[in-house]
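Next up: some structures, all given as structure tokens.
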Structure P
Amino acid sequence: MIEACICTIGDEILIGQIVDSNSAQISKELNSIGVKINTIISIGDEYNQIVSTLQELVQKFQIVIVTGGLGPTKDDITKKALAELTGASGYIFSIEQYKYIEEIFTRRRIPVSDLNRDQAMVPDSCNVIPNKKGTAPGMVFSIKSNKKSLLFSLPGVPYEMENLLPSVEEIISSEFNLESISHKTIATYGIPESTLAEFLNDWEDNLPKDIKLAYLPNPAIGIRLRLSVYNGNSEESRKRVKLYAQELKSLLTEELYYGEDFDTLESVVSKKLRENGYQISVAESCTGGRISSLITSIPGSSQVYNGGIVSYSNHVKVSSLNVKEETIKNHGAVSKQCAQEMAEGAKKIFNSDFAIATTGIAGPTGGTEEKPVGTIWIAVAGPSRTYSMEARFFGDRERNIIRFSSEALNFTRKIIQKELKANTLTSKQYNR
């Protein structure tokens, strides 16, 4: 199995100024072609550290992917460090990369600066991977020590880096005899990780030794169960992992299982609505528009999403969603009654088939003994009736809002399925 290391360079990562999304994207793409990521590290913008760290990594790994430190400013020193590490005798001018630099600056209607022109200068020890989306080219170095290693240097800007990944994969595939890595992921929601692990304990113990089960918890999407097979025949591995995934799904109830691989709660809800020609609307208080944002993040959401209202104040709940003043007076804004009236109001206003409503206390203040921080009421108005539920979570404000939104989408998923099974819904012709 070919193993790789990812090294991100930049003080901005180490001080938490930006989040390293590059490593996740690189890992996913390389894994898909049969390269196993063994290590991910981050180092700062310090010349000697870059040289010594990469020197150690190329001795240990056959593939090293470096991102960052390739900009036009003085603190971007990766190129110089790579020149020293790989024994470059000088720099050469990449005409192909400069052509893309000129095109970018022409579109922006600004002249090419000397600093940007210098980005087309690369160590003579590398092969250039042209960057059509930015000014810094990708570079690949072939290093021979105990074994052949490829060292890739990619821009740190995520969309530029992603644009170069297909070329990186092509080079790796041509240079190495890659083995198969097959994954299948089952998505669950609504069960603690420890409970799920205990439930699956016997089944997991009886898995073949070359099949691994991993638990991947995330408050926004639930727990993903990833089955993996390494070192097998590609086609055979896919069949085996698919077979055990089906077996795993059969153990889980429909209450828990909601999708596979890259499915999310919002994508599953949107797909179910779209398949049956139905639309949804949203009335949000404590989730502040997050549910609407999640639904509209799905391509084609205009087919299923009619609109939403963020009714944070009681005045807006009453004036815009037609919640009764006496409902709030008698039961409070965070109540079953208020949530149901919010959902019914949104369903009527937006002429939708379903409507989601959320009202709760995200914190850190506003809680009471009866309704502590983390309390939420969710309602879903459907074609036959309005459903509601209460949930309580424990976390900070941001985490509570994430959990509130996910819980609402999961509840909506189950209500849509329930109405479909009860034959209260039938697919309708959809033309918009």
Structure Q
Amino acid sequence: MVRTELAQLLRLAFPIILTQLSQMGMGVADTVMAGRYGAVDLAGVALGGGVFWPLIMLCAGVLMAITPSVSQLHGGGEQARAGEVIRQAGWIALGAALLVIVALRSAERLFGFIEVDPSAIPVAVDYLDAIAWGVPPLLGYFALRYLCEGMSWTLPAMVIAFTGLLLKLPLNYLFMHGFTLGPLTVEAMGGAGCGWASALIMWVEFVVLAAIVARSRMRVTGLFARFSVPDPREIGRLVRLGLPIGLTTFLEISLFSVVSLLIGRLGVEALAAHQIAMNVGGLAFMIPMALGIAVSIRVGFNVGAKDLAGARRSGRVAIGVSFAFAAVAAVLLLGAREWVAGLYTTDSAVLVLAAELMVFVALWQFVDDTQVTAIGALRGFKDTRVPLLIALLAYWIIGLPVGVVLGFGYVEIEAFGGVRGFWVGFCAGLFVAAVVLVARFAWLSGRDDRILAFAQR
């Protein structure tokens, strides 16, 4: 039974892994290409991303209520009801997109308030002004992707994300360095060009996925069969289920972003090294994150099919696989940390500091990978509120204060001063999250009455 579950989990997870890696690859492309363009452009893109991605992942997390909702309908043989779920989620995506655009247009005030290195602010502002054009299609893409994943069809998102990555490299280069195409001349934009390239790709991905959903086996959901006006009851249900997911994701990502902004006070070199380490850690994180999405689908499907023993087995197998991957990733990162850092920068000071931070990246694999998989399993049960409280405790009450105290030298420990102290805070917060979330899964998975009550949400 375990072998069968492992095969089903990996069948779902493999395309998601490639999807996540391709999406992360776009961030890697921005970091590498902006770093080659100049340290100020790298810092500006890092600051812009520190504002953009927490807001996007908050919205995407709310929309992630689609996955357990659709997967439980799928497991119960009620696929035709999924179309209405997505139509109402579309109204959520549209409203959220408008709010995000307003926030991005106001980010310059935030940079000034935090007192980051002023040389990077113009690049960050131009980057955000550009990428804001891609927010509406990006959230629409997430809604359609979660529909496909809830129906256990993870291949389309993989193909589209990989295609987007292939487009990202030449588009980044063109917008960063400028180009002339017939009567059209685009001046060199530096780091801001990464934002324009991303926005264009977001529109392409949304249009292509919408066409696939309209012409594929997803037609069974009836998504495009009719138009639906906003239904406050269904929108409220999705928001109640999805908002804790979004806030949980937001608390983690915003912790990283706030730390990036605080590290900006330590100078461009510290911020650039931190961004490189975060980029490498994020790249490795895509695999356990994909396992978390896959186990959410498997647990949700089994709950919908009333196979609660299968749901428990799905969660246990996924957590075990994630921990095993963490061990492999940690060994590889420790062995290749200087070489990996050298791929991002030729600045010797940045390279040395980034290689030091890779040690922390290796250590946090064990706790970060475990906690994200446990969260995925809990989401499959539609258990989203308690994980939110756990995230608040671990990330903001433990992780951030530890990082600030060590990073700014309020408690002087020479080996953990400066940017290193913030990474100690990351590891401390994620350790607490991993332990408590695994304990939560172990408790909930053994209580069938609670699982069935959650399923009615």
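Where a number appears in this text, it was derived from the coordinates with a stated rule and is not lab data. Since we're looking at a predicted model, the values are computed, not measured. Cβ atoms are built from the backbone, for glycine too; each structure is taken alone.
Tell me which structure, out of P, Q, gives -27500 once helix-only ellipticity at 222 nm (-39500 (n - 2.57) for each DSSP H run of 4 or more, over all residues; to 500) is calculated. All intermediate terms of the calculation are to be shown ahead of the outcome.
Working: P: -12500; Q: -27500.
Source structure for this number: Q.
Quick one: distance in nm of label points 7 Å out along Cα→Cβ at positions 120 and 408 came out at 1.7 when computed from one of P, Q, so which one is it?
Details: P: 5.2; Q: 1.7.
Working through the options, I get structure Q.
Taking mean count of other Cβ atoms within 10 Å over residues 40-47 as the measure, the highest value among P, Q is held by Q.
Taking relative contact order in percent (Cα under 8 Å, 6 or more apart) as the criterion, the largest value within structures P, Q is that of Q. Computing FRET efficiency 1/(1 + (r/R0)^6) of positions 384 and 416 (r between Cβ atoms, R0 = 30 Å, to 0.05) across structures P, Q gives 0.30 for structure Q. Set P, Q, criterion Cα Rg over 2.2 N^0.38 Å: the highest-scoring structure is P. Calculated for structures P, Q, FRET efficiency 1/(1 + (r/R0)^6) of positions 16 and 248 (r between Cβ atoms, R0 = 30 Å, to 0.05) is largest in Q.
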